[in-house]
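Next up: the structures, one after another.
Values quoted throughout were computed directly from the atomic coordinates according to the rules given, and no laboratory measurement underlies them. All of these numbers come straight from a predicted model, not from anything done at the bench. Cβ atoms are built from the backbone, for glycine too; each structure is taken alone.
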Structure I
Amino acid sequence: MTAVQLSPEKIFKEVTNFNTKLVEGIKNLRGLGDLPSGVTEKEAVYSEDKLTLYHYKNPTGKEPANKTPLLIAYALVNRPYMTDLQENRSMIRGLLETGQDVYLIDWGYPDRSDRFVTMDDYINGYIDRCVDVLCERSGGGKVNLLGICQGGAFSLCYAALHPDKVRNLVTMVTPVDFQTEDNMLAHWIRNIDVDLLVDSMGNIPGDLMNWTFLNLKPYRLIAQKYIDMVDILDNPQQVHNFMYMEKWIFDSPDQAGEAYRQFVKEFYQQNGLIKGTVMLGGERVDLGDIKCPVLNVYAQDDHLVPPSASKPLKDYVGTKDYTELSFRGGHIGIYVSSSAQREVPPSIGKWLNKRG
């Protein structure tokens, strides 16, 4: 191996450039100010406990061409403003541009009073009441439902249990088979004594969940990204983008203990969604009861929900109108990358509009 020769002049230049970037970076970081949690204008149309249901307004002022409201159900683990992070990185705006009437459930921040909130409360309770609000506002009897990650699993359960209320179903980076060989998170979770964890802690701290996700790729997600940050410190826009992501990553709500226990045991440890063993409100969740059109969107490089965990959906739903959309990116890039903005919301909107 040939040794790299570093001349004193080159070392001096590297140190000078680093110091210059550092000084400029401090100025840029000081000038950031408060970063908003979402950028598109919205109004709260319903609230209950910690939940708020938001209705988004099209920045152009246009009325939605698709009169069936679109309800977005995000995961409980992170905050849903990832879907509306910045003006040029907003899935919400992309959907509005395709003529959708967009609503989103913000689950809020659970506290000790939510310790015994169950999955049935989330799915047959909160989601169902939000759907009823949308049906009343639109004057129709059904909604389009878009579920993201864990929210996609919840949406599958809801569509199976309430087929009369869902016109079209879209799932994004949604796990269906929770025990595929290439799913590192699933391997970890299967070995957790979740009863001991919840009985000891009550609600599961968001910081603990975040630590778990980051350690799936510790070098890339913990060390390398901060080393790489040095190269962008003198670019105000790139620093701005970086800090938006950092805010979202570490804005992690606690998890309601009982719902967490049920989700880990019945979905990850028992793989009950595809085995048909999940029970909610005294009813069995059978994916075969989903007869409405389904669009399943997955990311090819997703380390949290690999394609192998998402693609089996086609083998279990009862609809003949099943479509897959593959995105060349990761679990987060599917919302915020420039290629995602060009591909994903327009494709979802076109698919929904084609189905009325």
Structure II
Amino acid sequence: MLFDKRHMALLTAFILAGQTIAAENWPMSRGDRANTGVADADLADRYNLAWSFETGGPVKSSAVIQDGRVYVGSDDGKLYCLDLDSGEPVWTHQTAGPIEAAPLIVGDTIYVGSDDMKLYALNAEDGAPRWIAEADGRIAGAANHTPLDGTPAGVVLVGSYDNHVHCFDAATGQPRWKYETDSYVNAAPAIAGQLAIVGGCDGYVYTLRLDNGELIGRVNTEGEIVGNVVAADGYAYVGHHRNAFYRIDLREQETDWTFTDRDFPFVSSAALHEGKAVVGSGARRLYCLDAATGEPAWAFRARGAINSSPVIAGERVVVGSNDGRLYIVDLESGQMIWSYDIGGNLTASPAVIDGMIVIASEDGRVYALRAAEGA
């Protein structure tokens, strides 16, 4: 489906929506609004464990980092604020359900969804609630934020298991609009220009107007989408549960190319940088694909499913695996540079800043690794 003239201006304004994030901060789980998974940091040759912190349940939430603090949710229903240097708790906020969603930090406010069907806006300093908005289903994916004309603080977007994409005023939590899909929305929306792009468990990739939630187009991938869409330069990149990874042309609203390999799901969200799309698979592989053609450049093999979403930092990639190991891989060759045995399933995405990696595990702990001296 081609865009009509009134939508063409929105597409013309389609830009890589990510912002340069300072190397000492990682305030959103995929690095920027477009979910590109790129860190403005360098990965060292090796790391040592700096600290670990035990929560009261498995941790599937990805950590974020801002101003010397780590923020992460747990299946025990708490959002934890930890000191980055020591791992000591600064504060916790209790919700009424597991927190699988990664937090989002905008200024001095943290936005995080819970299985209790609520989206929380909390003061980053002490965890005090600023507002709480309600959906009609669990919120398992991270929220996203963008400025919007006429809304001084911008808007926050989030998907829910009530089959909707919700848009809230970031300052007040008041609903702006919601868009109904045909199934659960597990993933975080990507934001690019004036567009929101999100995949649903109904198999569709939706392109919506940010100002009013109007549907611009949708593309059927014919498989349940649980990972985040990556949006860049007029294309969307996403995989699904039925063993396929796609590039979708958002101008034409159609599939541009499809990559398939073994009969395992793509739960991982891709990282996209300089013409390379890197994505994990249930086939125990981390794939690097040519972003323009979908042709594989290399496949790194782990010993367990790679449902964690990779992060590209410089010329290297870091990702977790269900084999319990954290891997650093060379972006050009796919050769392993280093690995660390944490032990529990690593389904969360790593948070990467200069000198440190923070990743949570389903063993209930949050791990901080510091670059080894001379590495």
Structure III
Amino acid sequence: MNNTQQFQESMEEFKGFAENLKKGIENLASIDEVLLGQTAKDLVFEDGKRKLYRYQARNKKVCPVPTLIAYAMVNRYTMLDLQPNRSMIRNLLDQGQDVYLIDWGYADRMDRHLTMDDLINGFMDDCIDYIRQQHQIDAINLLGVCQGGTFSAIYAALHPEKVKNLITMVAPIDFSTNDSLLFSWAKHMDVDLMIDAYGIIPGDMMNQSYQMLAPFSLTVQKYVNMVDIMGDADKLSDFLRMESWIFDSPDQPGEVLRQNAKDLFQENRLVKGEFEIGGQLVDLKNISMPVLNIYAEFDTLVPPAASKALLDYVGTKDKQELSYPVGHVGMFVSGKTQATLAPRIDEWIKQRI
């Protein structure tokens, strides 16, 4: 290829870049609001900042045993309902599941002394008791996602009589692995110094830490690549929804983060049978109900080794594993999972009702 051809190709590429950028600016100007979590739901119970929602049915035949979803505290549950055509919650409703969801809310300085015991034995237990009473049943289905999956496993071990079926999704259980930079960093973090200084850990600080797991791709490359899709209004809207979710990072209660970092990441007490909340030791062998453990094969945030270990420690014989060839976020938004994840969860639950 001679210099003239190279120059012509470069000019064509620049022209395409400029056209996409111009169209993208027009598209940006036409977008009034970026909406997440649009699936209809009702507030049914609350305690201060923390709320329990029940989603409105989308199928005439509804499962008689409701499912409570516990998402992580470090990000917002809207990842599960990012947009109408990429919504795990909507897909579960379409299958006939009766879905409730915990919203941990936005912590402030009043929550600096909030503990994992307050969240798990307190609000989470209150929500489950509310659902049990409303439906006049002894036990519900519990679906925990990421950190919410860790909380759910702990809850199921402490209150097995209240959980009919346990589903964990990309949930860290065994923290001994260093397959993730996050796991490696957390083991060497002076968490006491940080929490004693801040009390409440700023969500922006947490978010910056996650970005540093892949600094170039998460802070530079994606915005360069954004220009390629700006001319497509739908793709641009999808990008903005994801950005909105990423930067909607709640502040974290210091004592919750302290125990999570020290007892789990640094000392791996959960699988050792040494983890304690509310004066109770958590024994994963007490998880006697059926368990479905779902993990992402290319997860760089919660590596497969951290999730898969759950089935080695639970007491039930009815335990299954399900994996997808996606990353952590891809588990909820990828086309590879959207078509089959909710139906597979629904089938597994209904076989055990």
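Where is distance in nm of label points 7 Å out along Cα→Cβ at positions 44 and 292 largest, in which of I, II, III?
II
In this comparison of I, II, III, the computed figure 3.1 for distance in nm of label points 7 Å out along Cα→Cβ at positions 36 and 308 is attributed to III.
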